[in-house]
Structure formats: C-alpha cells, structure tokens
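Taken together, the values in this text are just the output of simple stated rules run on the coordinates, not laboratory data. Predicted model, so just to flag it, every value in this text is computed and none were measured. Cβ atoms are built from the backbone, for glycine too; each structure is taken alone.
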Structure P
Amino acid sequence: MAASPAGAAGMDGAALGLGWGLPFIGILLSIALLPILAPALWHHHYGKVAAGWSLAFLLPFALWFGAGAAVDNVLHVAVEEYLPFIALLLALYATGGGVLLKGRLHGTPRTNTALLATGTVLASVMGTTGAAMLLIRPVLRANAARRHKTHTFVFFIFLVANIGGSLTPIGDPPLYLGFLQGVSFFWPTTHLMGPFLFCAVALLAIHHLLDTILFAREPKAEEPPAAPLAVEGWANVALIGVVVALVLMQGIWRPGDVEVLGQHLGIERLAGMAGLVGVALVSMALTPRALREANGFAWGAMAEVAKLFAAIFLCMGPVLAILKAGPEGAAAGLVALTSDAAGQPVPWVYFWMSGVLSSFLDNAPTYLVFFNLAGGDAAHLMGEGALTLAALSAGSVFMGANSYIGNAPNFMVKAIVEESGARMPSFFGYCAWAMMVLIPLFVLTTFLFFR
C-alpha cells in the first residue's frame with residue numbers, strides 16, 4: 001500500500017551516489033548477523049539498532065541537502081508509506097489473531113500439506129498477512145510434538161506469506177499498487193494463474209515428500225485422537241471482510257487530496273487508514289481475552305516488524321530513488337539490462353530484477369519502480385506489454401519469499417514461531433533454503449512462462 005520512496009521531496013535519484021545505500025546495507029546486515037553474533041544484544045535492543053541506522057542516513061542527508069529536506073523526507077515516508085503499511089498490517093494482525101481454529105490436528109505430512117494448501121488459496125482472498133496470521137498458530141499447535149518441523153514453517157513462508165498472494169490486488173501489496181495504477185482487478189488472476197499453479201503445486205509436492213521422510217524419523221508415540229475442527233471468533237472473520245472492502249475502496253473511490261504534515265494524501269487513503277485502525281480496535285474489543293490466549297496471541301511480532309520496517313522504509317529510499325532515476329542514476333548499467341537493442345523490455349529480465357530486488361527491498365515500492373521503467377501505462381502493459389507486466393508482478397510477489405525482509409509477513413511468521421519456542425533458520429539459513437528450493441523453481445518458471 002506504499003507509494004515509492006523515490007518520490008520524496010528533496011530525493012533526486014540522479015544526484016545520489018551508491019554510497020547513500022550504505023545505511024540500508026547496514027540494517028540488512030544487522031538483521032542477518034546480530035541475532036547470530038550477539039543474540040542478547042539484538043533481542044533487547046533491535047529497536048535502537050534500527051534507529052541508529054536511520055540516523056546514519058538522515059544526519060548526512062540533512063548536512064548535504066539541508067535539514068528541511070531531511071524532515072520532509074521523514075514526513076513523506078511516514079505519511080505516504082509507513083503509516084498506510086502499518087495500518088494494514090495492524091488490522092490483519094489483530095483480526096487474524098482473533099480467529100481460533102479449534103480441534104486436535106496431528107502434524108502428519110497430509111495434514112501439514114493440507115494446511116499449507118489452504119493458506120495458499122486464502123492468501124489471495126484475505127491477503128498474505130491475514131492468511132499467515134490465521135493459520136500459523138494452528139500449524140504450530142499441530143506440530144507441537146514433532147522434533148522435525150522447521151521445514152514446514154519455511155514452506156509456510158514460501159507459500160502462504162508470498163506466492164499465495166499473487167492472484168488478486170488484495171493478496172500482496174505490489175499487486176495492490178498495480179490496481180491503484182489502473183491494472184484491472186482480475187488481471188493478475190488470469191495472467192498469473194499459470195506461474196502460480198506451477199510454483200504452488202511444485203512446492204506443496206516438495207514439502208509433502210520432505211515431510212514424509214522426516215515424519216518417518218519421528219519417535220513413535222501414542223497420540224490422542226483427532227478432534228473435529230471448529231472456528232471461533234466469527235466476528236473477526238467479518239472484520240477481515242471489512243479490511244478487504246477498505247482496500248478495494250481505496251482503489252475505486254477518489255474524492256481528492258488533503259494536506260497532512262505538508263504531504264499531499266488522498267482522502268481515500270486517509271479514510272482507509274482510519275478505517276483499518278478502527279477495525280483493529282473493534283477486533284481487540286470484541287474478541288474475548290481467553291480466545292486470544294488460546295491462540296497464543298501476543299504483540300511482540302507486530303512490534304518487531306513495526307520498528308524494523310520503519311528503518312527499512314527510511315534507509316531504502318535512496319536505493320529506490322537511484323533505480324527510479326533510470327539511465328540518469330548511478331545504477332544506469334543495471335537499468336539498461338531491462339531493454340533489448342531495440343529498446344523493448346525483456347520480460348525475463350524484469351522477472352529476475354524485480355524479484356532479486358524484492359528479496360531485500362520491500363516488494364511494493366520495488367514493483368512500482370519497475371512498473372514505471374516498463375512505461376507506467378497500465379492499458380499498454382495489460383495489452384501488448386502483458387508478458388512484461390506478468391513477469392514483474394510475479395517477480396515482485398514470488399521472490400519476496402527469498403529472505404525474511406522481502407515481505408512483512410515473513411518476519412511476522414518468524415517472530416511468532418520463535419515466540420512459541422520453536423526454531424527458525426537464521427537470516428542466512430533461511431536464504432540458503434530459498435537458494436536450494438526456490439531459485440531452481442524460479443529458473444524453470446522463467447523458461448516456461450517468461451521467455
């Protein structure tokens with residue numbers, strides 16, 4: 001739901017050198033290394049580390065471009081990007097955590113794969129964040145007695161928190177930005193269905209095979225009989241519907257702009273943020289505390305995402321501004337790869353460039369940068385440029401799964417799993433899983449769909 005940071009006042013990508021990206025690299029390395037090298041420091045002070053890297057960008061920026069430009073940049077990021085982003089996450093986190101899937105599930109390969117498949121389908125209906133928050137706790141409970149279960153949480157991120165959201169603008173923020181730019185609502189459904197089915201079916205099959213092998217190594221123990229499933233918290237299911245309606249409203253209703261802290265903001269966006277915060281408050285008021293306790297609901301994961309992504313949004317601004325500057329920017333050589341000798345866009349390059357950058361930059365503004373590089377005309381891209389639009393859409397959504405910071409639900413799932421006492425791979429460990437499983441799959445996807 002975020003506009004590109006490249007549009008921030010005082011941020012001319014053509015005037016920025018690559019050195020302005022160092023604070024962004026710093027926050028990424030901190031997220032990757034400090035939990036391994038200094039876990040106590042990180043878990044108690046990650047907010048201070050994130051704030052330090054934000055200052056490492058802002059103070060030189062203020063000295064070079066002026067304090068006014070620095071303040072304006074902070075306000076731009078806060079009002080037009082970060083607050084809409086956090087409002088949506090907050091609403092989905094609160095409502096998803098207020099739906100309890102009751103019953104006794106055993107973490108067998110069949111059950112785990114069925115849960116992943118259900119979440120993959122739901123992700124395009126209620127968003128990757130909503131589907132992830134709804135199902136991660138049932139997956140945790142089903143596998144509580146298992147010794148070998150980390151792989152299931154990794155595949156959960158691959159499928160439910162990323163690839164599953166590729167069929168509608170509600171599914172993932174990049175597609176929502178495309179919707180705001182004029183891409184029709186069901187265009188992703190028709191044009192990304194092939195890549196989605198190929199990747200989803202392949203990943204579900206790989207997970208089932210791996211889980212079957214590891215399940216055979218589990219110590220044999222008598223388990224209580226399974227209990228039928230039931231859903232509690234139907235009020236939150238209705239509130240998730242309200243969230244979907246609020247997202248759609250922002251793409252359809254355009255009453256004009258207002259000025260907020262010196263930034264021009266659409267009235268529909270302001271109303272959407274207020275509505276999403278209202279949904280979260282109503283959810284907390286209506287949901288019994290006992291239900292949230294039974295669901296293992298806590299605010300730690302949300303707080304971690306809110307603090308870290310505030311720094312990520314701020315520090316990645318210069319990187320996206322340089323990319324948006326195109327041939328005039330310091331990344332001109334990289335941008336030139338997106339077109340052939342005749343100046344026509346190369347779809348497979350868009351798939352990989354938007355994808356690789358979405359793995360480490362937030363995938364929503366990355367999508368918008370490449371959408372504009374491809375011409376920015378939704379009507380043309382849905383017609384003659386359909387393959388290019390499909391490629392950059394799939395790259396932005398699918399490859400958000402390549403690292404914990406590629407998409408916000410990734411980090412939320414990691415935090416919730418760790419809060420429960422289960423283990424997750426380190427930052428580099430997770431990337432190794434992606435390299436082994438996802439990258440070969442994306443190579444095949446390139447040859448099948450984007451050549």
Structure Q
Amino acid sequence: MGTRSTHAALASAAVALLTLTGALTSTGSAEAAGTRIRLGSSSDASRASWQGPAFTMNGDGKINPGSMTAAIDAIRGGTGTLDVVVLAGSAPTSGSATPECDAVMALPGVNSCTSWTLTAASDGNNSQVNTDIRNAEFVYFAGGDQCRYAAWKGTSLEASVESVVAKGGGSGGGSAGTHINSPVVYDACKGSVTSAEALANPYDSYITFTTGMFDWPNYSGVINDSHFTARDRMGRTMAFVARAIKDGRTSGGRAWGVGVEEGSSLLLDKNGQATLYGTEAFVVLGDHQPEQATTGKPLTFSGYKVWHLTPGQTYDFRNRPTCGYYLRSVTAGVIDSDPYNGTPQTTCGTPGGTASMTESEPNDTRATANDATALTYPASISGAMASTTDRDYFRIPLAANERLDVQCAIPDAYDADLYLLDANGSTLTRSVNNGAGSDETVTLTRTASGSATYYVELEAYSGSGTAAYTCTLTQN
C-alpha cells in the first residue's frame with residue numbers, strides 16, 4: 001500500500017469577510033460558528049411553483065457552467081430567477097472567498113447566491129443556515145471533505161436540502177459535493193483510498209460509507225466518485241460496488257458506480273435522464289454477488305457492465321438501459337486491460353422493448369443461475385429439460401408493490417414444473433400441472449419495501465428432450 005495521511009482536525013471558524021456585493025453574518029454563541037456571504041439581491045425570489053428537480057454531479061469542485069445553466073433553466077422553467085446556496089466545509093485558502101457563487105452569479109436566471117462556510121457537525125442545526133436553504137431553489141455542496149458533509153446526516157440541514165428538492169428545486173456538488181449527493185456515500189472519514197488499495201482489499205479500513213442521507217428520485221443504488229480518469233479511480237469504484245452488493249447497502253443484488261471526470265458534469269433531470277457536460281463519465285453496474293470480497297483478500301468480481309459516456313450522451317436512470325455497455329472483470333485484485341474503453345454490446349436487449357434470454361448451462365442451482373436481472377419487460381426466458389433430473393434457474397429482481405406474472409409454454413416432449421423462489425431458496429409459489437405439454441403459470445406481488453432478488457425455477461417432472469420451453473415474464 002502507498003503512504004496515506006489521516007484527515008486533519010476540523011478547522012476553526014472561518015474569518016469573517018465583507019465584500020461590496022455580499023453581506024456577512026456570523027452566528028451567535030448559542031450555535032456553532034459559521035460564515036455567511038450573500039451575493040446578488042438581498043431579497044429572495046418568490047413564486048408559487050418550480051419545475052424541477054434537477055441535480056448536477058461534477059467531476060471536480062468547480063461549477064460547470066453548462067450543466068448548472070441547464071439545471072437553473074429546468075428548475076425555473078426558463079423564466080424568472082432563483083436563489084442558490086453554496087455549502088462548504090472550509091474557507092478557500094486563496095483567491096476569492098466565494099468562488100462558487102462568483103461563477104453562479106455570472107449565469108442567467110440567478111437572483112442571489114449565498115455562501116456558507118460551516119466547520120462543525122452542529123452547524124447543520126444553525127437556524128440561519130436552514131432558513132437560507134429552505135428559501136433557496138438550488139443547494140450546491142462545494143469540494144473539500146465529504147466526511148464533514150456526512151456529519152450533517154440527521155441534522156436540520158439534511159431535511160432542509162430535501163425540502164428544496166421536494167418543492168421542485170435541486171441539489172448538486174463538485175468533488176466531495178458529488179459524493180454526498182449519492183445514496184451510498186464513500187465518506188472517506190478514515191482517509192482516502194486508491195484503486196490499488198481497494199482492489200487488494202475491498203474491506204480496507206479506509207473504505208467507509210454513509211447511507212440514509214440523500215436518496216434523490218430515480219438515483220437509487222448509486223455510489224458517486226469524482227476526479228475519475230485523472231486519478232485512476234475505476235478500480236476503487238468497482239470495489240465500492242462490490243461492497244455495496246455484498247453488504248446489502250443497495251437492494252436487488254445490484255449497485256451502480258457513477259464516476260465523473262474532472263471538468264465534466266452529469267445533469268440529472270426530473271425524469272431520471274442524465275446528460276454529460278464535459279469530456280467523459282462512466283456508469284459501472286455490478287448485478288450479482290462478488291466471487292470474492294473478503295477482509296484481507298483481493299477482490300474477484302466477474303462481468304462489470306460499464307457505460308462510457310462522452311459529451312452530450314445520456315443515461316436513463318429511471319429506465320436503466322440493458323445495452324450499450326462493455327464488460328470488465330476483476331480477478332484476484334487485477335482489472336482486465338483498458339477498463340476505461342471498450343466495444344459496447346449491441347445484442348443485449350432494447351430499453352422499453354421485449355428482451356429474451358436463452359438458458360446457458362450450468363444453471364442447475366441458485367448459485368449458478370442465469371442472470372436475468374437486466375431484462376426489460378415484458379421479457380422471455382427459454383431453455384430445455386435436457387434430462388429427467390434437469391433444473392434451470394434464472395435470477396430476477398422485484399421491487400416493492402410490483403406484481404410478477406410468469407407464463408410458461410411447455411412442449412409436448414416432457415412435463416416441467418414451475419417454481420418461484422426467494423433469495424434463500426424458499427418456494428413462494430408454484431405451478432405443477434400434470435401431463436406432458438401442460439403449461440404452467442405463477443403470479444406474485446411483492447408487498448415488502450425495497451427490492452429483492454428472486455429465482456424462477458423450471459424442474460423436470462417426467463420426460464426430457466431438446467424441445468424448448470418459453471416463459472413470458474411481465475411486471476406491473
């Protein structure tokens with residue numbers, strides 16, 4: 001492992017600054033110290049409704065003019081002006097005291113920008129901070145140290161930012177501010193980890209997470225990373241994804257890593273469509289349990305699905321694509337060559353259309369089940385009872401309140417029974433009609449919260465053959 005430094009102690013309260021265009025407020029002794037500078041109008045914009053939400057995920061700490069302008073326009077519906085709040089965990093060490101607000105005020109549609117420097121977890125309950133946030137339409141988390149931002153979990157500040165999004169505003173950030181805007185946060189509270197270190201031991205003590213803070217619409221199951229290509233962070237993001245799945249931090253046995261390069265930004269709109277501004281970004285999907293993710297041992301994880309986004313390209317987080325990715329694996333801590341480039345798959349299904357999968361043996365146990373989690377619905381799975389003891393397993397996800405219907409057309413060559421199992425292999429429902437060629441149907445509605453993994457099992461009851469069965473899967 002390389003040399004790593006621990007985090008410095010929290011900085012003392014920032015020195016109050018006064019500019020011609022901004023007014024400073026230093027909080028009273030009853031609350032933790034904070035520094036406030038407001039640029040632009042001293043009065044907040046006021047209107048009945050806003051058209052967001054919209055979110056920006058930046059690869060470094062700087063405001064990206066393209067994505068920020070698009071977010072502002074989306075929130076205000078192209079008319080009027082709005083207010084922005086910038087939250088920082090430490091004051092700039094040189095140059096302007098308000099670099100993010102300086103950039104924001106140069107954009108159209110901005111009424112004011114208020115910059116807060118907050119240096120303690122208790123600042124999350126500062127009444128003036130929370131008033132400013134709730135009166136704003138966009139909250140931007142500056143670069144710096146995401147561990148300081150994670151310390152605001154459970155404070156009034158968390159609820160205030162969520163209220164901005166709920167009213168049709170937005171949230172975003174750069175570098176550390178990008179990390180805090182994903183539902184699974186690599187918080188770096190014990191220090192920063194490199195790709196080499198994370199791959200060598202995905203349970204390295206420097207890999208720590210915060211969950212349960214922000215979970216924005218259409219963005220579930222995601223772990224953000226920044227400075228992605230410049231600092232070679234593909235490996236550590238792959239380790240984060242494996243950890244999220246192994247530890248159950250995401251649902252349905254899947255997790256997505258989103259890595260944004262420096263100078264780039266992903267704009268996520270209210271429909272879940274993410275558009276890249278800048279040079280490149282990556283979406284890294286892990287959709288099964290890691291083959292090896294154990295304390296002190298190198299990571300092994302086969303078949304990460306990687307989408308490489310270039311300028312103007314989009315990724316639909318509401319209807320997550322099942323095509324356009326290339327595959328990369330990690331074996332004993334070593335990634336396949338050239339993880340940042342690959343030839344996209346083009347025969348893996350079309351989002352919004354019918355997708356199909358033909359069984360691939362061996363798939364005779366849940367551990368070797370064919371992975372059907374990426375199929376788009378309605379979907380079909382097919383195979384054959386090659387022997388009188390054959391069993392075929394397919395792994396699928398099911399979200400809360402979703403109903404799954406499975407209808408299997410069985411050929412005349414054999415009698416096959418249909419089972420739907422939970423993640424532990426317990427039978428939830430089955431169809432065991434008698435007679436060769438008898439079709440089978442099961443239905444299940446998931447009432448529990450979240451998403452979970454299920455298994456469709458076809459089992460030979462009598463007879464065998466090469467004639468194919470076909471099961472149609474629909475979700476409602």
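Among P, Q, considering only mean count of other Cβ atoms within 10 Å over residues 64-71, which has the greatest calculated value?
Details: P: 14.8; Q: 21.9.
That would be structure Q.
Taking FRET efficiency 1/(1 + (r/R0)^6) of positions 88 and 416 (r between Cβ atoms, R0 = 25 Å, to 0.05) as the criterion, which structure among P, Q has the greatest value?
P
Quick check on the output: 56 is percent of Cα pairs over 18 Å apart, for residues 328-375 alone, derived from one of P, Q. Which one produced it?
This value belongs to structure Q.
If relative contact order in percent (Cα under 8 Å, 6 or more apart) is calculated from each of P, Q, which structure is the one that comes out at 11?
Structure Q accounts for this read-out.
Say we calculate mean count of other Cβ atoms within 10 Å over residues 168-175 for every structure; which of P, Q gives the highest result?
P
Given -4000 as the derived value for helix-only ellipticity at 222 nm (-39500 (n - 2.57) for each DSSP H run of 4 or more, over all residues; to 500), which of the supplied structures P, Q does it correspond to?
Q
66, 47, 47 is what came out when Cα extents along the principal axes in Å was calculated for one structure; which of P, Q is it?
Working through the options, I get structure P.
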